[in-house]
1. A value of 3.9 was derived for distance in nm of label points 7 Å out along Cα→Cβ at positions 93 and 165; which structure in P, Q was it taken from?
2. Comparing P, Q, where is FRET efficiency 1/(1 + (r/R0)^6) of positions 101 and 117 (r between Cβ atoms, R0 = 25 Å, to 0.05) highest?
3. Using mean count of other Cβ atoms within 10 Å over residues 29-36 as the calculated read-out, with 30.5 as its value, let me know the right label among P, Q.
4. Upon calculation of helix-only ellipticity at 222 nm (-39500 (n - 2.57) for each DSSP H run of 4 or more, over all residues; to 500) from the atomic coordinates, which of the structures P, Q produces -10000?
5. Tell me which of P, Q gives 71 when you compute volume of the Cα convex hull per residue in Å³, for residues 213-252 alone.
6. Given 1.00 as the derived value for FRET efficiency 1/(1 + (r/R0)^6) of positions 109 and 293 (r between Cβ atoms, R0 = 35 Å, to 0.05), which of the supplied structures P, Q does it correspond to?
7. For the read-out Cα Rg over 2.2 N^0.38 Å, for residues 85-260 alone, a value of 1.19 was computed from one structure; give its label from P, Q.
8. Work out the source of 15.5 here, i.e. which of P, Q gives that when mean projected area of the Cα convex hull in nm² is computed.
Structure P
Amino acid sequence: MRKIVGIGETILDIIFKNGQPQAAVPGGSVFNGIVSLGRMGQEVAMITETGDDKVGGIIVDFMQANHVCTDYVCRFNNARSALSLAWLDDNNDADYEFYKDYPKARLEVEWPVINADDIVMMGSYFVLNPVLRDKVLEFLNYAQQQGAIIYYDFNFRKSHKADALKLYASILENMELADVVRGSVEDFDNMFGKTDPEKIYKSEVEFYCKNMLCTSGGGEIRLQTKSINKTYNVEKISTVSTIGAGDNFNAGVVFGLMRENILKSDLDQLDESTWDKVVRCGIDFASEVCKSFNNSVSQEFAANYGK
């Protein structure tokens with residue numbers, strides 16, 4: 001059975017609305033998508049780290065309850081688990097404050113066995129962080145050599161914009177390893193100072209990776225491949241929180257790749273109708289997660305999707 005392995009941070013999101021806490025939910029960019037895929041019945045594992053404290057216990061218990069393999073979670077005992085405060089505005093979009101206390105020795109875990117056509121999901125600053133970069137790159141090179149599909153979500157926040165030039169070489173390395181890349185208009189602006197998806201694809205992405213998805217919050221989605229340049233409109237919905245929307249778009253795309261049994265060798269020749277099905281899954285997952293304070297799709301959605 002093909003499996004999906006995520007590599008990224010875990011964190012406890014404490015969500016505020018009008019100055020009052022509304023929920024505390026385990027999260028993280030790749031983590032949110034992996035939890036959704038676990039709920040959807042996929043075989044999933046997460047390479048990550050968290051503290052050997054009560055918050056870390058909450059996170060690991062949450063993973064296990066959602067069918068996510070925790071064999072590759074580094075539990076450090078000389079620092080606290082990461083927290084984020086997420087402040088929702090009138091549009092239910094979040095502004096974040098992060099609280100992190102990491103030890104010097106990090107990500108000390110054995111890698112999971114990767115087989116051909118497994119899918120590896122990676123993204124955000126975690127896979128660019130110079131402190132972790134050598135270990136992350138070791139795993140990504142291994143996954144590529146084994147023939148895995150690598151899905152890269154840039155998730156490059158404004159707080160790292162000043163470091164974009166310094167991190168540029170690592171971004172290029174990640175794109176070169178990836179089979180599919182996804183970024184928001186904001187990500188691309190923060191990294192490259194560009195917002196036009198077609199120009200971004202031609203000047204920054206195509207040489208390294210042939211398949212790009214560009215999202216724009218609740219707006220349209222642009223697909224760019226060697227042979228396809230297509231825009232998808234997204235239905236307007238009433239939101240409770242947009243936290244995890246992009247993460248679950250990624251999860252939906254990966255679910256679509258699995259459901260359509262798309263192999264690594266198929267990706268660069270996918271026709272438009274197949275991409276339509278895959279992107280539809282991404283839109284459905286992202287829309288679902290905006291309906292609650294949860295960072296992942298609901299159990300009810302998982303039980304009924306596609307039936």
Structure Q
Amino acid sequence: MAGLPSPQHGKPLPVICLAGPTGAGKTAAALLLAKELGGEVINTDSRQVYADFPLTTAQPTPEEQAACPHHLYGFLPTQEKISAGQWAERACACIREVLHRGKMPLLVGGTGLYFQTLLRGIAQIPRLDPAISQRLEARMAASGPAALHAGLVKADPAYAARIHPNDRQRIVRALEVLEGTGRPFSWWHSHGMGQPPCQGPLLVMDAPLAWLEPRLARRIGQMLAAGALDEVRAARARCDDASAPGWSGIGAAELLAHLRGELDMDACRSLWLRNTRAYAKRQLTWFRARAEAVSVPPDSPTAVLARAQALAPR
């Protein structure tokens with residue numbers, strides 16, 4: 001794994017982070033922060049990097065992205081994977097460019113590990129033999145994610161509890177690290193961390209799950225009305241491998257199962273909502289456990305702005 005870029009003159013790069021569960025209203029708040037603070041938005045969500053799924057991953061619309069510069073959205077093909085370290089290298093390069101333009105980097109998204117790599121540093125895992133990953137990928141293709149996740153539960157229960165049992169990419173990565181280093185992934189996250197390249201407030205939209213659930217159901221309906229099924233159909237024409245990293249995103253996976261005749265549309269929508277709700281619950285649990293997190297109300301851009309103005313790096 002390549003190391004992160006070192007902060008200029010040894011100082012961490014100043015940023016503002018806006019995190020929280022899916023559906024909490026991060027995009028609207030980010031646009032207000034960008035307008036009032038002179039900021040540029042940098043995607044901090046592991047699903048929104050994929051080019052084929054702007055609707056199903058709830059990427060900012062073209063109109064929203066036109067309101068201010070947006071970076072690291074929709075740049076990766078479905079068949080390619082990206083590690084947290086690789087994403088962080090790109091993010092640090094973007095942050096430097098934004099700062100060079102005299103603007104404030106606004107890191108916006110819902111992937112806790114991405115925020116952690118920048119604010120706490122990244123695990124300094126040595127470069128591993130590619131044959132390990134290839135062997136695990138072959139096992140994944142043959143046995144499916146549930147079987148490998150069950151093995152991860154036994155070997156590294158702390159990390160297994162943090163990821164979805166169908167998250168092929170993270171399951172393979174965790175097992176690869178365990179086999180290649182002899183230590184579980186969770187050990188590296190607590191003992192092998194490097195110097196954090198960034199500093200700034202971590203504003204977290206703390207939305208009650210009961211408040212989120214009807215919003216998530218409405219958003220799924222809006223995505224379908226906007227053409228999510230056609231989006232997934234077009235993505236399937238480009239990559240029909242259900243094990244490809246881009247297909248692990250919630251929404252894309254369920255709609256692909258529908259197109260393959262495995263689910264009718266009612267069952268697809270029900271599963272999509274159930275999986276989205278479970279993901280939001282995991283996000284809330286993860287962010288609430290961060291000592292550095294500053295709680296802000298959901299769907300309240302002006303309240304987020306007030307906290308950001310008070311805590312912005314000087």
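No lab work stands behind these numbers, since they all come straight from the coordinates. What you are looking at is a predicted structure, and each value in this text was computed from that prediction instead of being measured. Cβ atoms are built from the backbone, for glycine too; each structure is taken alone.
1. On the way: P: 2.8; Q: 3.9.
Structure Q accounts for this read-out.
2. Q
3. P
4. P
5. Source structure: P.
6. Q
7. On the way: P: 1.06; Q: 1.19.
That value comes from structure Q.
8. Traced to structure Q.
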